[in-house]
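These are the structures in question, set out in turn.
Values quoted throughout were computed directly from the atomic coordinates according to the rules given, and no laboratory measurement underlies them. A quick note: this is a predicted structure, and the numbers were derived from the prediction, not measured. Cβ atoms are built from the backbone, for glycine too; each structure is taken alone.
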Structure 1
Amino acid sequence: MTEQPHTSSRPPTTPAVSVVGPGEGETIVLGTTHMRVLEDGTHTGHRLAIAESVLAPHTQGPPQHRHAEHDEGFYVLSGTVRFTVGDEHHDATTGTLVMVPPGTPHTFANLTDQPAVMLSTFTPDLYVGYFRDLHKTLADGSPLTPQANIDTMGRYATEPATGR
């Protein structure tokens, strides 16, 4: 078998490298939580999204929920974040990684007097749209009712879990 010569007038392409510097990236504000989207899946074939979240002191996270289609990872960069997984509580301090597989009920909160910062991963990138939708709801002046949150979760293969 003889190899055919490369006849395209364009050189072979490779995925573009993404570089997001300090202070760059999309910012999503959800109450007292500020999220900076570092990768929304655009540069990863939608396999991975990454966001940095700053949780103000005494910030409750979302209602306990479970994802049907994506893993979620949390790496604590500073402070302490309380993760509730089902009925178990885990106080994650700086340098702790928490990985949550699909179907696992979970939530998080910053119960301390200091801000907490964490890096979150979503594989695949599906859940970034959830945060964008919540932000839009708040920006439009609509209240973020429990039912509105549940409806938004449902669009991203996520459902509330019982308990907190």
Structure 2
Amino acid sequence: MPDVIAPNLRVLFCGINPSLYSAAVGHHFARPGNRFWRSLHAAGFTDRCYSPFEDQSLLELGYGLTNIVPHATARADELKPEALIEGQRQLMTTLQTYQPQVLAVLGISAYRVAFNRPKAVIGDQHEQWHQTMIWVLPNPSGLNAHYQLNDLQRVYSELFTAIFI
């Protein structure tokens, strides 16, 4: 699935990897149970709830979409650590090329492995890669039962506030 990306974005949202459904339809966060689009709107990033089929429209707002690992799986936990580590290396090249203001990685467990940060917590990571601030947000997948929609909204809003307010 191709990235939705351009130079100098405000935020590059980075999923773990595409779901089989998203890969089949060719749009990011497209599985019906995924809460990314609702979380983005609820946190203030968009003025309405976009459809996954409008993912290219995010570029007009200064946002982009990518994944740590480009290939699709039914569940993110099917990925081997080596795939996450290699994906992080490729992601660093993307950051150097496109220089977004913020990289928002959507999934703490994958972030810990891919970035070799075993004690990382949700939120601002207080580090930069190629002048890009790194944030970690909860995975919006419906399979992530630790975070309900109101929890996702709260945490995603923290990033929105840090950037815009």
Structure 3
Amino acid sequence: MINMVVAAAQNGTIGINNDLPWHISSDLKHFKQLTTGKPVIMGTNTYNSIYNRLKGPLPNRRNIVVSRQSTSLPAGFELAHSINEALALLGGSDASLIGGAQLFKSFLDQDLIDRIYLTEVKADVKGDVYLPPLKQSDWQEVDRQPQRDGQWQYDFVTLERKQ
């Protein structure tokens, strides 16, 4: 099972300047809870953002970076040159897709996502990276938990692929 984990503003913004456009502590805790102990799949920009912030991989997770470039990665990151190669590395294990927009679109277009954990931020936020549109006919909302953290109002939303 591949879960997509993403936070998006009402206008679809998911990033700006290779970073999150907000700092919501409880969302970061939610992200950690959803992904710890499982492999995470990310694209090059998400990898760069994580590495620049942490100077290493997300702890207690297998960090798989999908990149068409044959680049060497620091310890704690694994390179896959394609989505199929990333899936092969998983060997059937559950994983979380954590970004960015290009990988979200590719996985969604290929119907590879089973569940989406969406933090729906109740604001229009300036950004330069946007969540690809979700086909409403493909998804069923199974859970919604309203939240508030400082100035931010948001919902933790779980969507499952319709059968």
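Structures 1, 2, 3 were shown, and helix-only ellipticity at 222 nm (-39500 (n - 2.57) for each DSSP H run of 4 or more, over all residues; to 500) at -4000 was computed from 1.
Computing Kirkwood radius over Cα pairs in Å across structures 1, 2, 3 gives 15.5 for structure 2.
I have 33 for relative contact order in percent (Cα under 8 Å, 6 or more apart), calculated from one of the structures 1, 2, 3. Which structure is it? Attributed to the structure labelled 3. Out of 1, 2, 3, which has the highest value for FRET efficiency 1/(1 + (r/R0)^6) of positions 68 and 140 (r between Cβ atoms, R0 = 25 Å, to 0.05)? Going through 1, 2, 3 one by one, FRET efficiency 1/(1 + (r/R0)^6) of positions 68 and 140 (r between Cβ atoms, R0 = 25 Å, to 0.05) peaks for structure 2.
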